[in-house]
Every structure is written in structure tokens, then in C-alpha cells.
Structure I
Amino acid sequence: MGRQQPTSTKRSTIRRYPLAALAAALMLPFAAHASDYTVTTGSDDTSGYTAGSSICGTPCSLRGAIRAANAHAGPDNILLGNFDITLSKSGTDENSAVSGDLDITDDLKITGQKTGSRNSINANGLDRVFQLLSNATVEFQNLSIQNGAVTDAPGAGIYVSESATAVLNNVELKNNIVSSSGTTAASSSQLQITGGGIHVDQQASAEINNSDIIQNQAPGNGGVSNAGRTSIRGSLIDSNTATAAGGVGSNDLFTNGGGIGNLGGYLTIGNSTISNNISKNQGGGLYITNQGLNLGNVIITNTSITGNSSDFNGAGIANFGPATLNNSVVSGNTINSSATTGGNGAGIYNQAANASLDIVNSTISGNSGANSGGGIFNSRSLSLSNVTVYDNKGLSCATCGSANAALGGNELSMYSTSASDKPNLAVTNTIIADGGSSSATEPACAGDTSFINSIGNSMSSDASCNLTSANDQNNVTTLGIDSTLAVDPSFTNTTAVHALLGDSPAIDTASNTTCPIVDQRFLLRTDNKCDIGAYEYGATIQQTADLVDLKITITDSPDPAPPNTAETPLTYVVTLTNQYVDNSAANVVLTIQLPTSYTFSKLSTASTGSTPSCTDPNAQNTLTCSIADLPGLARAEFFISGIPTQQGTITIRADAYNDVQDSFPRNNTNVTEDTIIDPSAAQVTNFNGQSTSVGGGG
């Protein structure tokens, strides 16, 4: 921080419009045999390489090996010796790896072989380290990618551009820095100043496995920036920084997200930790936006979002798009508020026209610094199912200059942005309660709490949360909750949770019909007497591989849509995700009931599991698709285009099942979406209107 950054003028335009399907990796019948290149020097010397040759020469540097592999058709392998590599050839604005960053244009695997550690590849501040171009699929293994630097350009460590794919296995991205020149051009194209560690373009994809993304910086999305399709498994996202304070120029959409920013893409995160990241604006740990288009979605499973900070909203998560949080913990996140400024939702901030957030089997605890909503601030669509929201701290700020900052609320605040735009919260089997660290002057819930819709069987420490349904418990003085937030040492691969004590009124008082089969720790709720909150008292058996968790989401574009207009077709995107990390869903069947007044035109699919096989619509306008295998955190996307033929509201429905039991009986595999058909909507092009409730979408 604070050192003078080198200037790079290398740029690539990043599209901001609907996502294309994943590029298929084609194995041609007569493809050239793979070549193996062994790097023999840690220097950037290419004197032994002849331009255009597929032979690296002697000495064989990493740059020389990449240039040779680019010249050789088909997949290749590069093996690094027991040494580190430092780049020294300065120069930008070329895509052939001659100077500056290492440009890769064909399928390649780079493997570090350093004894006892990762081989470091140090860009020494000359340029970014790697750029992936064209349709290249590149796997990085056992590497530390360090000290990339670009100005007014994305991805200082790795830029996954065009339709490329990056696969990171045991990789470190460290101290890579994106800077802004502060010019008008930089301010008007903010996607160019994002993703210090890695940026994934809209038509690109990435898999990040067992990797560390640490100490990277950018004006927005300091660690990871995703506009395409990215999955993160078993990884650490720590101590990254989004450096822009309140945005650069007049638009601050992309100057948020200390750890991770999802910019309208498809993102899955599992078995990971997002910690100690900083945003000078919103979303210290994670920032989610759909760019106003309601594209993409985010699924987070078995992940810890802890110790992050922001100067404005959502120190843990700032959500402005569709997202789901499962079996996870959001704790110890802090908003750096002052006497006259500050933000809301220290744990989670859920706001914007298309924001929808489902939280299941998770804990929101120990978050602080928010003027409103110490745990959660909500002004849109939110559902809580078997969630523990406990011991957060909120403090209203009458001098902060906005009505929502004066709401307060230790655990939860609800805010209406206008008389016609109301929040919605569906809550079931959930604890919303103050703890010892909560502000004594604030209630558990504040703001427009009349918009809290209790399905029943929830519990609160006071009467502020509008828990008025059957079997709700208010004003509970003896909560029976262990004040220590801790990982249960008896079980592997779990997140921190507040245990219930033997005298807790939460024990055996939840609804079995809406309760997940497992608790936050993936322990089976076997006694047929479900407990309120994320923890099942007395559970001792961790789930086996015969459980999965499928979820459907549906988006529509445009909404409202015009009838009988070929120039403006109505497009549905149906996404089916296996939310568990480790267990595959086999023999999945998805049925999509299209509206009767909808003339089907075409279907395309994309999948990170098996390729879907789909029938044409039958006489009832129903599509049936099968997926042989959908691994953990994998998703299948179905892009359906057609023309509505009648005015009014039409409804699409999607149902999914497989031959393995779904661990969560909630109706998230039976989802509907409504679209308004109106002749006056002929010029409307944006997505609109996804809603989520405890019973599913629609």
C-alpha cells in the first residue's frame, strides 16, 4: 500500500450484456499430440527461443515455453523446476507473451515442482502476471502468482478474458494490484479497474480449488472479480482490499467488494473462508450485484465470512442480486462508522430492486458498527430458515443524515425505500435474539417490522420482530444459547455455531415439515423433533453421501414483456444448482412447464456437470431435461427463448428431482416465476422481478 504503482495501458473491453453459454472443450479427432516443456531457468531470458517456433530452445524460460506452447496446436504441459521465476521484460499492449504479462492462447497446464512449497512467478510490478485469451483452458498447479500490477485494466494476477477458462489447484494469488489513473476514461469504464487477484470476464469461467487469494488490491473487488462463471472450493480469500472510497467518478457499482465481487455472474463458493478483507465502500467480504440486469446468481455453502470490514454497508456481505447462504457463518464483521457517517447491515446488507437472499442453516453473530441492522439490514426479499441471528450490535445514528441510519436494531432492520416498494422477510424456525454484546438501548428488530412474515416456530428475546404466528416465542429471557461461537471439534469440515444448552426453549419446538434434515454442521436431525435455529441439540451423526441439496432459480427478461413481438422475445434462464460441496446428484430430472400462451422458439444449455439432454416441448408446453451427474456446487443453466401471445400475467414453473434424497424438504425444487405481458413494454430490455419466499420463487 502507498507505493508508486507502475503504469500499464493494456486493456480489453469487458462486455456488460447477457452471458453466453459456457464454451465446450472440443477434442478434435486429429488434434496434435501434447508437448511437454521443462523450464530450466528462473530468468525471463528468451534468447534460446525462435519466434513462431513450437520448440522452447535453450535456456527454456517460462516465457519461452508459453510462446512455444501457443505456437503448438492442442493442449500442452509446462513443468517448472525447483526454483522461482521473476519476469523482467517490460512492455505492454501486446497479446503474444513477448513482453509484460504472459499471454496464453491455447490449452495449457503449468505445474510447479518446487520442493516443499509453491513455485513463485513474480511479475515484479511490470504488468499483470497472466492473461488467458481466446478459448484457452489453462490449469495452474502448485504456483504462487505475485506482484502483478496494472492501471485502468482488470485482473493484476490473472485476467481470464474472452471465452477462456482458468483452473487453479493449490495456487496462491498474492500482492497483485489494480490501480486507477483517475482519468475520465477510467471512471466511465469501471469494469477495467477490478479484480486485483483474478478477474473473470463475462464469457469466461474459472475453478479455484484449495487456493489462497491474499493481500491483493483493486479499486473494486480486491481479491476476486467475477462477471462470468466461477466456482471456489476449499480456498482462503483473506486480507484483500477494495481501495476506492465511495466509488470512482459518478458510478460506484464496481468499487466495492474487498474479498470477492460478483458482477452479474454465476458464482458458487463452498468449504471456504472469506476473512479480514477491507472495502472502503460496501461489501468488505463479498459484494454481489447483477448490474441492474438480474443476471446470474450466487450460492454459498459451508463457508466462514469473518472479520471483514467496510466503511459503508455490508461489512460481511453486501447483496444486490439473487443469492443463497447455506450452512455458513457470518461473524465478527465491522462497519467503520463515525458520528456522522457509516453504513447498515454489518453482517449482511440486502438491498436493490432485484435483490433476493435465502439464508438456510446458518449463523449471523457478533457483527457490529452498523447504524441499522447489526446482523442484517433488509429492504428487499429475504428468507430465513433455521437461522441463528444472535449477539449482533446495532446503534441508530440520528445525525447520520438518512432515515434508514436512524432505525437501529441489534439483529435485524427492515426498511421501505418508498411507499410502493416494500421489503419482504419470510422467517421460519429461526432465532432472532440479543446477546451480551448487543446494545442495551436497541431492540432485536427495528424499522418496518410489519413486513416480517413469520411462518411460525421462531424465537426472539423481545417482542420487536413481529413473530405472531403459531408456536412463535417472544420475550424469551432464558435463551439457553452458548455465548461462545465455535467450531464443533467433534466433526470435520464445519463452520462455527452457537450451541444450544439443555434448558433452551428452542429444543424440539421447530416445525418438522419445514426443517432441513441436517443442521449447520451437517448433523442429521434424527429425533423427528427439529430444534429452532442452526444447531440441533443432541445430534451426533454427520450426514453421509446419500444426501444432496438441489435448488432452482428462474429469471425472466424482459419483465414486463410485449406480446407477439419477435424483435423482443421473452427469455427465461432456469438455473439448477447442487448446493452441497461434496456429494453428487445423479440422474437429475428437470421439468419446465412453460406458460400456455408462450410460443417456444429455442433452448440452449450450459453445465458444469454432465451435459443436459432435453426434449422439445410436448403438447402441454412442457420441457423435460435429464442430467446424468451434477457434482457438488455444479450447476446447469437452461436458456429458453420464445414469444408470449396474450396480455396479462403468465407463469413458468420448474420442478427437479433425482434418485438421492434432498436434504432440505423446503420447496426450492418447485419454483415459479411470473411475468407481466403488456403491449406498452415493447422497448423494455432489462431483467426484472425475481422474488423469493420460504415456499420458493415467484
Structure II
Amino acid sequence: MKPNRIISYLFAILFFTIPLAFFPYTSELFEFNKIIVVYTISVLIAFFWFYRMINEKRIVFKRTILDVPILIFLASQTISTIISVDVRTSLLGYYSRFNGGLFSLLSYSFLYWAYVSNMEKRHVFTSVKTMLISTLLASVYGILEHFGIDKNIWIQDVQNRVFSLFGQPNWLAAWLVAIIPITQILILKNYSISSIKDNQNNNGLIKINTTLLYIMPVVFFLTLLYTKSRSGILAFVITEIIFWGLIIVSKYQPKNKSLIKNFSAINLSFLLIIILTGTPWTPSLASIIQKTSRGSINPNPVETKTQINMPALEVGGSSSSEIRKVVWKGALDIWKNYPLFGSGVETFAFSYYQFRPPEHNLLSEWDFLYNKAHNEYLNYMATTGTVGITAYFIMILFSLAQILKLDQKYSGEDKPSSLKSKIISFNPWQVAILSGYVSILVTNFFGFSVVPLNLLLFLFPAMIIGLENEGTDIKVNTTSRAEATNTQKTSVTFAGIISLLLLYLIARYWYADILYNRADNFLTSGNLISSVNEINSAIKLSPHEAIYYDKLASALSNIALAYNNQDNRDSAEKYSENAIKTILLAEKMSPNNLNIIRNKAKLAIQLSDVNPVYILEGKKALLRGIELAPTDAKLYYNLSLVYYRIGDNPDTLQTLEKTIALKSNYKEARYAYAIILSENGEKDKAKEQLNYILQNLDPSDSNVKKALEEI
């Protein structure tokens, strides 16, 4: 089998697998396994691409207008990684997110070059077909989720907001919106096939059952509504306007009624689904009927339910717009302090807390971890600076130019007289891919990229080039032919060894995470010895992962506390010492990781029951945490409790005052402040704090009422 055919199969596997990839025994079920698939397929494609070049005795590489912009973008990300506040995170991505690290960006870029250099028109249509089939399977599962097929598996209310095998409703919605234009083009297949010049064969035809073809956009759109993703639905509206607008004004539009017929059929189907299902802004037909029949006093049941069951960014009392406003402000502050190359690729979770706006303490998600800016562009600004975001925008602009083919030279009768003529010269596949690409830009404004979307961001422009590649002999740059057969064999063998080594490293990385997840489960269930054994095995496979040592420290600490409860002082002190050494090692490996600092403080304070000296280590950790997150009210509150334990009343009161200044609605802090004021004889001030709690925060708090009576 020819290497380029194998490469086409590997791309088909990639497009089929990405929407469906998940594994229940990794620490993150979806994104982690999708990025592992990307790494694995990239290595395999690299080998067969190299093998093709050796076999054909030439350099197989097709130049495009995107080459230089991608190289500039990768250069900006590399520099940002080198000077990053956490280099490992910049290389591999934030643990639990994974996408966006330098290695993933290198993989996406490589896949782009491999696609344009090896894929022909027929291969592109194979990619599209497999992508549609896998998306259909994911959508069907999403619809079944809505009807409760797995409602008892997830913590999230997946019936209310489905996410299928993508892990989050907004990510599923973004993928669907990007794919829907392709299904619409296929419905217009008679229009598209007859419109593309030089298409005298069946290369433009994707053979899909006609009934299934009409079902696909309906199923995808229904799933989109079941995600209740505002950003996804907004992107869909924009995408539809672009898609149908360009189809209608295109000079290739058909001279019959097929366009009007298909336009009406598709969009009336969408409208009917909206009426039956509802949207985040409008009720479903069933709820309207129910409201009318029962005289419901709930004016907008859909809106209420949606707000209750939002994902992390949108849960609780604060609206998503309020939260984004604060987080985006923090992202801009990071950029102002790291203006050129940012704090480091994918290091938002580390740098945000240093510049976290104080008003974040008043949000419902005030103590949540934010590892993304919830705006892809601000995220790039914060983590890769002006250089990084500029390079990113340049890459996007050139991607759009490639999709529009604005760089092409026209001749003869087709030569356009103006830019306007070029714009209305789109063929239908350009319209579909352009619409899908723009949808990604829209959803990324309200969120952030994940593995499936970044894959499309790089490969949608590549598909346009692939559609132009006819026959088996793609135009390439060539060098002198290699002559020695032994040289060829040696080169292929060497490439095979390197590929196997890379696959082995990927497998180690993946399996280490399985062990890490297993250790976490054992720790949660109280099987501490097994937890230690599993995490030690994970560390052997991936010895530079700081969070593995953090997890090991937690397990060792729990064992120490268990021995202490059994009055086994020797064992308790032994495990306490090992726990502190381990958490210090984790801190050394990732000194700007606030989660590790917090865990260090927690463990040290707990272990002070074994050895009182550890309370000072806890104090030290909290002070370091405040350096990294000077507006984090919870760190100040915990520090005040440490000061209280060591008998430092002045610092206790001062720290509690700072805590309350940062978060005026911090009930626990005000209660602690009142108790200590009362102990110091300042009864009136104590009463003020307790009354504030009852009047403004929690009128039914029995402990506060009791304390007030005692005073």
C-alpha cells in the first residue's frame, strides 16, 4: 500500500476518533485522551510521510501561504515557553486541560503540513465523511443523554445540558456549529458538484445515503440546542448568515429552484426544532402548553433551569457576564505586566492569581480555580504577550486568505476585476469551510480552544489545499534523488526506531495518568497504602510531574494522621517527615503552582498535630501563597487561623481585617473576627460583626445567634 494512502487512512482515523475518544480510567476522561490520539496519529503520519519521501527519493512538501505565519506563531510560542513561569506546563499544557501547550501546537502545525503535502481531493472527502459519521454518533449519544441514558454517571446535570463525549456542553456545541455547514453543502451536492470547475468525475461526491444526509443537520442542530450553549447558538446564527449569504450571492448559484427548495427545507427544519425544543432564551412548545394549562406562576421556566445548571463559569449567583468581566480584567492585567511574551504558554492558572481583581472575591465562584481566561484571544495575550497574540492573529488572517484563496492568480475569463469579484467567486466547499472556521473564531471569543476545535482550526485551511490536489502526483519541491538502497533502508529503520520511541513515551505518559487517577481514587476511598503504591508507580513513569508528588504527599500525610490517631508516634513522625519532604519537592518542581502551595499549607497545619513545629511550615506556605495571590481572601483567612493557633493575636486581628476588606461577605471570617474581638474584651465591635452577619449574610445562623446572646 502506498504511504500517502496510509496517511489518508490515518487522517480518517484521526477525524473519526477525535469526537469519540474518551477513557474512563484517566484523570480527565475526554481532553486527555483526545490529545493522546493527536500525538499518536502525528507520530504515525510523520513516519509514513518520511517513508514516502525515502521511497520516492524526493522531498514531499507543498508550500502554502500559511507556512511563514505558522512558523512565526510557533516561534512566538517557543520563546514564551522558554521564559515561562512554568516550563513543563507550557510544553504539555495545564494538567487537566492539556490542549494549547507547545507540544500540542507543534502537532497541529505538523498535521497541517502533512495534510496539504499528502492529501488529494478524494482523501479530503474521505476525511469529511468519517468526521460526519463520528459527529453523528456523538450527537446521537448526546440526544440520548438528554433523555437520561447516563444521568446517574455524571455529577453535572447532563440531561439539562448535554456534552456527549466532549466533556463540556460548550465544546460540543462549538464542534457541531463548525460541522453543520458541511452537511448543508452535501445537501446541496447537485449544486456543488456542478459548480466546481474541472470536476468531470465523482471526486466531488461523498456517497452518503440521501435520507441520512438530510437527517444529519437536523440531528446536529437538535444536539446543539440540548447543549444550551449561548456561545454555540450565537455562533450558529452568525455561521448561517455567512453560509447562506455567500451561497446566494455566489456567481456559481444554480439557475433552478433547487437552492430555494433546500434553503427552505433546512431552515424550516431548524425553526421547527427551535419551537419544539426551545432555546436558552425561549421556552419550548411543551412548556408553553403546560404553562397555559396550569396557569404556571413561573414566567420563564427554561431560563430558570438553565441558570441553575450552568458549567463551572456560569454556576451560582453571579452571571457568566459578571464573571467574564472580572476574569478578562485580570487577563489584561497579566498582559500589562508581561507585555512582550506573556507569563508563558498555558500558564494562566499561575499568573492570573497574581493579578486577580479584588472584586473576584465577591463572585459566586470566588474560590474556583481559573486555568483559562474564558476568551481565547485574551488567554493568548496574557500567556504569550503582544508577540504571541499578534502572531496568532496573523495566522488566522492568512488562514482566512487561504480558505478564500485570495492569493491565487486568475487568468482568462475567470480573472476577477476586483476584490469583490474574488469574494463572490467562492465554490461551495469554500463557503462551508469558511463558515465553519468563522464559527470557531466566535466560540473562542466566549470560551477557549480544546483539542477538537484546534484540530479544525489548523486543518480546515489544509482541506482547501487538499481539494486542489488532483491525481497521485502532487506538485512538490524536489531535490536530487537518493541512489543508495542501503541508505534508504537505514533511513527508514532509523525513522522507525525514533517513531517507536516517541510512541513509547506517549504510552508512558498516558499510563502514568491512569496510575495517578487510580491513586487518587484509592486516596478518596481511604485505601492509603494502595494510593502510595500507585502514585509511586506513576512517578517512575513520569518523574517530572509536580502534581504527582503533591498527591503522594497527601497520601503520606493521611497515613501519618492515621498512625497518630493510633498513638503510634514513631510511624506518625516518619510519614509526616516524608510528606513534608515530598510536598517541598513538588513545590520546587512547580514553584508558582498555587494549588501545590495551598496543599502544602493544609498538610503542614494538619501534621502539626503530630509535630507542632509543622505549623510554622504552614504559616510559611500561606505567606508564599499570598505572594502568588495577594487578593485571595481564603489565604488570608487561613493565615489568621494559624496566627491564632500560635498565639499571635495582633497579627490574627490584622489579617482578619484584611480578609474582610477583600471579601466583605465572608461569613466565616467575620464570625472568627467577632469571637476573637470578644475574647479581647471588645464586645461592641464583636456585636457589630455578628449583627452584620445576621442582617446581611445569614439571618438563620444559629451559631451566630448563640454567640451574640452570650456576648
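Bear in mind that the values in this text are calculations on the coordinates, not laboratory data. Note that the structure is a prediction, hence the values are computed from the model and not measured. Cβ atoms are built from the backbone, for glycine too; each structure is taken alone.
General observations
- Structure responsible for 1, 7, 14, 20, 21, 17, 11, 6, 2, 1, 0, 0, with P(r) over Cα pairs in 5 Å bins from 0, in percent, for residues 240-511 alone calculated and labels I, II on offer: I
- Computing helix-only ellipticity at 222 nm (-39500 (n - 2.57) for each DSSP H run of 4 or more, over all residues; to 500) across structures I, II gives -22500 for structure II.
- When semi-axes √(5λ) of the Cα gyration tensor in Å is computed across structures I, II, the figure 51, 33, 22 traces back to II.
- If distance in nm of label points 7 Å out along Cα→Cβ at positions 80 and 648 is computed and equals 3.8, the structure in I, II: II
- The greatest value of relative contact order in percent (Cα under 8 Å, 6 or more apart) among structures I, II is that of II.
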